[in-house]
1. Given 22.9 as the derived value for mean count of other Cβ atoms within 10 Å over residues 43-50, which of the supplied structures P, Q does it correspond to?
2. For semi-axes √(5λ) of the Cα gyration tensor in Å, the calculated result is 45, 24, 19, so let me know which of P, Q that is.
3. Which of P, Q yields 1.09 for Cα Rg over 2.2 N^0.38 Å, for residues 235-282 alone, as computed?
4. If distance in nm of label points 7 Å out along Cα→Cβ at positions 307 and 347 comes out at 3.3 when worked out from the coordinates, which of P, Q was used?
5. Using distance in nm of label points 7 Å out along Cα→Cβ at positions 131 and 163 for the comparison, can you identify which of P, Q gives the largest number?
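Please treat every number below as a calculation from the coordinates, not as lab data. This is a predicted model, so every value here is computed, not measured. Cβ atoms are built from the backbone, for glycine too; each structure is taken alone.
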Structure P
Amino acid sequence: MTSVEELTAVIKEQEEGMQQLFRKERMINRDLIINPEKVGTGAACIIIGPRRCGKSVFALQLANKENFGYVNFDDERLNIKASELNKVLEAIYTLKGNVELMVFDEIQEVLGWERFASRLVDSKRLIITGSNAKMMSKELATYMTGRHIDTELLPFGFAEFLDYKEFKKEASGIYTTSEKAKVVSFLKEYLEIGGFPLGIKLGKGYLADLYRDIIQKDILQRHGVRMSEKLSDLARYLIAGSASEISYSRLRNIFEIASKHTIQDWISYMEQAYILFKIERFSFKLKESIIAPKKIYAIDLGLMNMLAPEHDIGRTMETSVAIELIRRKSYLKLDVQINYWKNQRHNEVDFVIRHERKVLELIQVTYASTYTDINPREINNLLEASTELRCNRLRVITWDYEEKKRREGKAIAFIPLWKWLLHKQ
């Protein structure tokens with residue numbers, strides 16, 4: 001059993017470590033905007049997202065102008081039970097006095113933490129971070145119904161990547177030739193290394209370690225998976241093949257798993273641990289959408305490229321767009337669904353943005369620098385989907401081609417990837 005004195009020493013060291021990090025590293029403002037004055041007021045602020053995507057720093061940025069208590073429970077020295085969490089409060093009060101704001105980092109490492117948080121939210125303001133979406137939502141729904149506001153944080157988007165690189169973005173979106181060349185150079189780097197802050201700083205060696213930690217701690221250990229080697233092989237296959245269509249039955253055969261439900265469970269664990277996400281094929285008939293193959297995307301380009309060095313630039317571009325769409329949906333609280341479209345003749349459109357049954361936008365992604373570089377089938381598929389889904393907002397995201405054209409009486413906007421990533425059009 002851990003004593004209050006021992007907890008106090010560890011918490012003090014943690015806080016000193018975070019203060020040193022803020023002094024040494026240049027912290028950027030995230031695209032996710034939360035009013036610090038309202039954080040934790042009446043309801044706990046829950047920040048969930050991938051391991052090491054910046055949740056701790058973001059939480060501390062929210063709390064930074066106040067006197068607050070901070071504890072990181074993802075620390076081997078804090079091997080405590082839920083029944084000992086009151087000692088954590090005692091340790092914080094010893095160090096900081098009777099603070100009103102608490103930041104609990106990765107508190108899901110303590111089994112049974114939710115009862116403690118539910119009791120504490122009545123008298124304190126809470127910021128809580130976690131790296132497992134399903135576990136956090138299940139626990140919170142059970143014990144803190146109506147008293148928590150969930151926020152999802154992801155690795156850096158391209159705009160945040162440029163901030164980290166200290167490149168000054170133009171609010172107008174207008175860049176000189178040399179500035180544009182610099183942006184495109186940074187885009188190539190971003191598509192290669194991704195958006196994990198330490199991945200950008202330390203490279204693929206760090207990403208390999210991070211990936212192993214997520215597989216081992218957030219999936220295998222947390223869910224007690226026995227066929228660890230096969231799950232690891234499946235995760236590598238899916239992330240390396242980001243932007244690919246999959247079916248559970250085919251994956252069951254590839255990896256020689258007895259039940260496709262096991263494959264479904266494993267992919268669900270990977271989604272909960274934020275290493276990948278899936279989107280469904282769009283259909284006006286719900287059953288068809290459910291039974292159709294899904295498309296899988298890596299949550300980060302660096303992880304994808306670390307596992308697939310011989311990557312295809314087209315799939316990399318498509319993955320970057322998928323990640324950005326998910327980020328915008330989360331950060332901007334957009335009431336939309338993201339799907340892809342494919343008909344019986346295998347004509348496909350990469351992204352369908354919709355609200356309920358109304359299709360708002362169709363997006364095609366292609367590696368092209370001129371109009372003639374674009375495969376005519378890409379445009380034809382977009383026009384066919386436009387007619388079938390009754391949507392006239394059509395966009396093609398290219399590598400370096402920008403124009404507006406009309407085809408079959410419909411306007412199509414062509415925009416370079418770098419510009420689309422930077423400007424929320």
Structure Q
Amino acid sequence: MKTIALLGTMDTKGVEHGFVAAQIRARGHRTLVIDLGTDGPPQLAPDIFREEVARLAGLDLAALVARHDRGECVAAMAGAAAVVLAKLQAEGKIDGVISLGGGGGTALATAGMRALPLGFPKLMVSTLASGNTAQYVGVKDIVMMPSIVDVAGLNRISRAVLTRAAGAICGMVESAAASAPASGEDRPIIVASMFGNTTDCVQKAKTILQGAGFEVLVFHATGIGGKTMESIIESGLVAGVLDVTTTEWADELCGGFLGAGPTRLESAARRGVPAIVAPGCLDMVNFHAPETVPAKFAGRTFYKHNPQVTLMRTNAAECAQLGQILAEKVNLSTGPVTVLLPLRAISVISAPGQPFHDPAADAALFAAIKAHLRPDIRVLEVDAAINDAAFAEACAQALLDQLAPAK
């Protein structure tokens with residue numbers, strides 16, 4: 001028997017949460033109702049009252065409600081939800097969480113869910129689940145389930161949706177318990193960044209690292225992929241980092257749609273996690289269809305990756321900036337780090353004869369990296385393209401050398 005938290009505004013969505021709670025209990029699990037409402041009395045009796053939620057987060061609920069500012073209430077209780085859920089999870093008092101809501105309820109509940117670790121079952125039934133959910137999910141494994149109709153009472157459609165939602169969260173907590181590995185089965189984790197243009201490199205390096213006894217988790221360098229990888233490194237679960245695809249910085253600099261934010265490359269550096277860094281795919285910036293490319297880039301070199309993605313080749317000036325940025329991020333390192341430079345190509349399409357081949361731009365990139373890098377940080381120049389076996393082997397071996405003292 002597991003305990004599943006029901007998190008929400010019980011003053012407006014209490015009936016619906018009560019229906020889900022009954023379904024969960026019918027499946028043999030306990031429920032813990034947490035009220036985040038700030039308006040009328042709860043429709044469903046909570047196990048943790050809103051006053052207690054506010055108190056645990058250091059909020060004066062009475063003063064908050066007295067200001068009659070719904071936006072302020074949502075923001076304050078969203079922060080409180082994160083505090084309460086994190087505390088309950090850390091104390092082993094809950095095994096999963098589900099919530100139902102519209103715009104405000106989704107903002108409230110997912111803020112709380114984002115405070116929970118990866119792998120902890122989290123389900124949000126929302127009126128917003130069919131749109132852009134990035135701001136609600138962030139880098140966590142929150143499952144967003146469309147409510148189909150508004151969360152505004154029980155009817156033939158909502159009952160069917162909510163019954164399945166209850167079954168889903170029960171299945172999630174049951175499978176989470178069943179799939180938990182024995183402590184002796186875990187291998188040290190290495191995270192790696194990959195793009196289609198660096199797949200061969202990462203796959204070859206992954207094989208070597210797995211053969212040496214590590215588990216390798218690969219993240220697609222699409223903005224959210226880089227953010228997620230940084231988050232996992234920050235969590236302390238990672239033994240080593242194979243960051244050979246730093247392309248997200250090209251989008252961050254030039255306005256592409258796959259930027260990962262200004263702190264990309266900082267987690268491993270600040271935590272002292274052994275890392276390999278390479279300038280993989282810094283030759284390309286991602287835009288959508290050709291008509292979405294900003295007019296200021298007219299006349300540049302482009303490559304149609306697919307109907308939805310247009311790549312722009314970074315020029316020498318941009319590459320010099322990118323080299324400086326990469327070096328400055330690596331300079332934050334408090335642990336072992338090696339920068340590897342693939343001298344023949346930094347992506348599939350920057351190799352000789354390919355559309356993004358630009359020796360001057362690559363030279364500017366490499367020169368800037370070496371010029372701005374701390375003198376004590378090792379730079380390994382490899383006379384190979386990034387996807388050549390020689391480069392992948394050099395990356396894997398360099399990381400294994402750095403990890404050797406810790407094993």
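1. P
2. Q
3. Considering all the candidates, the number was obtained from P.
4. Working through the options, I get structure P.
5. Q
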